[in-house]
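Values quoted throughout were computed directly from the atomic coordinates according to the rules given, and no laboratory measurement underlies them. Computed from a predicted structure; not experimentally measured.
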Structure I
Amino acid sequence: MKENPNEIQLPDFLLVHPELKDDPVNKQGQIGFVTAAILNTDEFYIGFDDFEVGFYSADALLVLKPPGDIYDLLHHNALTLSVDDFKDLKNIALLLDHGTEKHVRKAMELVQKNDGIRIAATIGLDQLLGISQNRGLKR
């Protein structure tokens, strides 16, 4: 089956940015999954474990970096990271190497529990998709 070059694979799980302002469903720092997306208007509907759905722009959502990027960070910053941060980042990279939905969810849970590694382990969905933002963290 030939893949459609216009299709984009969205991540299995996302983290609502913990510093998001004005979240009408109050899911800052929570893990969710894409239920619907309209890329050309930057609209993402994110479902949560409690069956609630929130509406977000890509700059309000964080996704996990590829494991290779995390391994590179570990290699270059091994002496400056705390033992706990190093361990969590290494575990995230290993979980992402497995690539199953269960492992990716567990990796995102590690980010959720350790705010100190959020910047090292995640990027904005807007950056991943190449969506330019002028608004900041609004919805």
Structure II
Amino acid sequence: MTQPHIYHVFIRAEAQAIWEAITRADRTAQYFYGVAIDTDADGRHSIGPDGSDWGVEQVVEFDPHRRLVHEWTSSYDPDLADEPASRVTWEIEPRDGGVCLVTLTHDRLEGSPRTAADVAGPGWSWVLSSMKSLIETGAALETA
């Protein structure tokens, strides 16, 4: 059985700012490898950095400023995109001092071994680190 990938990051920001960074296309395009992702209760629509439509993924749970659960398809790679959808959960937990703990869990990867191997690297760590930088400083990390 493939273990879930779990990532944590503390961000000095209100939950609303983090939620907007996760769900608004104008924000994700700044830190998520140039991918514009617009998310609402009806779905998660992604536009690739080259302007190509990567389609809509199902949103399973949409609890603003707290929790978002959605399908994940690795649309950036045609070989990975052929695998079954996995699942990503974002949890935002306010803490004292104007800080929130963001936990990202990528699971249900049993039927998608190549996606599991791909996301096991620095990909999600980069996304979370770049999002944190954008929210806290106004500038995302530059992609190499």
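Structure summary
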{"quantity": "Computed 13.8, 44 for Rg and Dmax of the Cα atoms in Å, for residues 37-108 alone - originating structure among I, II", "calculated": "II"}
{"quantity": "Identity of the structure behind -10500 (criterion: helix-only ellipticity at 222 nm (-39500 (n - 2.57) for each DSSP H run of 4 or more, over all residues; to 500), calculated), options I, II", "calculated": "I"}
